[in-house]
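**Q** What follows is a group of structures, each given as structure tokens.
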Structure I
């Protein structure tokens with residue numbers, strides 16, 4: 001069975017290497033990268049895969065999906081806005097599509113690498129059945145959900161939750177500074193309680209994933225619920241903390 005991993009970045013590269021232990025894997029990206037357990041190709045048209053694994057940035061997924069074989073299984077591991085996977089399937093006539101958002105963390109790839117419990121949603125029962133077989137073959141456990149939208153939402157909520165928790169720590173650290181208290185000592189004291197885990201407050205919440213994903217969710221919340229809320233406050237707190 002041939003697998004084509006499209007996107008060989010932070011997530012796609014280790015995914016191609018890991019899947020290569022179980023399948024005949026090819027990897028494609030605009031930047032040529034060689035790795036173990038898979039063959040890099042300079043054009044995706046050189047391979048006729050049975051499975052496409054999409055690991056490109058969110059804003060590139062749609063453009064990638066419009067050119068792939070609509071009769072093959074498409075596994076989207078990129079983070080997606082709610083409703084996007086189904087829209088892609090409908091617009092391009094893709095019949096077999098599942099969304100299994102990654103949980104890969106490059107700073108701890110041993111504990112939080114490709115092989116870990118993941119959420120899986122699918123377009124239809126056939127897609128779900130095939131996707132579960134693929135991930136079972138690789139030893140990746142999945143928590144199946146009822147729809148693509150639930151899988152999409154779960155990833156955004158996971159990252160927004162972490163953003164809010166870090167922003168709370170940033171706010172407490174700023175307060176400790178005003179009170180001339182050692183934030184680290186306060187944090188250690190709080191974390192002796194069984195149901196508290198006050199997170200680190202370092203240089204502010206940067207990077208791409210957390211700021212991008214909380215804004216996806218915040219935009220929906222402001223449109224459908226309310227203009228003010230915890231997520232918006234967390235974004236503002238992080239902005240203040242980064243310029244303090």
Structure II
């Protein structure tokens with residue numbers, strides 16, 4: 001029986017910051033300019049689904065559920081691509097997925113412009129493809145970068161990071177070796193930086209308004225990130241199955 005391998009691409013903190021800002025921007029832009037549905041923060045979407053079902057708002061619940069399915073599909077497709085590359089070449093090329101994500105975000109901007117989609121508190125038929133494609137793009141991103149060094153990160157949601165920061169703070173008072181204290185501080189710094197970047201991206205999106213072409217901004221960030229990652233070394237897999245640069 002084939003042993004299952006994990007696919008945890010690693011990258012620099014600057015890349016994690018850029019991707020977290022992209023996720024926060026896209027999440028806030030869709031929520032504020034299209035329909036109140038999250039396309040990156042699936043934890044929020046799950047709560048929304050429960051509330052919408054309880055309120056009898058079935059159509060909006062279906063839209064939120066479609067975002068969850070699209071996000072999961074983006075993750076699945078990305079992991080399949082990682083697995084294919086690992087089996088064939090023994091390394092990962094996250095820039096391929098970053099390029100795909102940028103194309104999907106451009107597609108979202110084009111769909112908004114072509115169909116004249118603006119904000120509506122209830123999901124409209126023309127907004128469904130926008131929500132689905134944006135959520136798929138965020139799913140792709142979720143699988144593109146999983147670590148900064150040996151610190152596990154997520155650039156599309158923050159709940160897990162808050163839990164881990166709380167854990168590290170709670171353990172900070174115990175007596176530990178210098179190396180343990182250093183690792184703890186690095187972990188908290190990385191997680192906090194990614195969290196702040198996610199919030200900053202959302203703040204920028206809210207400040208800039210609802211122009212149909214604003215998604216070209218995060219797409220441009222992704223194009224630059226793709227070029228930077230492509231110029232680096234391929235991501236390989238360490239002995240424990242996690243990916244390292």
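**Q** Tell me which structure, out of I, II, gives -23500 once helix-only ellipticity at 222 nm (-39500 (n - 2.57) for each DSSP H run of 4 or more, over all residues; to 500) is calculated.
**A** It was calculated from structure II.
**Q** Given a value of -0.32, -0.49, -0.70, -0.92 for log10 I(q)/I(0) by the Debye sum over Cα atoms at q = 0.08, 0.10, 0.12, 0.14 Å⁻¹, calculated from one of I, II, which structure does it belong to?
**A** This value belongs to structure II.
**Q** Ranked on distance in nm of label points 7 Å out along Cα→Cβ at positions 47 and 111, which label among I, II comes first with the largest value?
**A** Once distance in nm of label points 7 Å out along Cα→Cβ at positions 47 and 111 is worked out for each structure, I has the highest.
**Q** In addition: Between I, II, which one scores greatest on distance in nm of label points 7 Å out along Cα→Cβ at positions 39 and 207?
**A** By distance in nm of label points 7 Å out along Cα→Cβ at positions 39 and 207, the leading structure of I, II is I.
**Q** Given a computed value of 38 for relative contact order in percent (Cα under 8 Å, 6 or more apart), which structure among I, II does it belong to?
**A** Answer for the origin of the read-out: II.
**Q** Among I, II, considering only Kirkwood radius over Cα pairs in Å, for residues 15-86 alone, which has the greatest calculated value?
**A** II
Each value in this text was obtained by applying a stated rule to the coordinates, not by laboratory testing. Just so you know, these numbers come straight off a predicted model, no measurement behind them. Cβ atoms are built from the backbone, for glycine too; each structure is taken alone.
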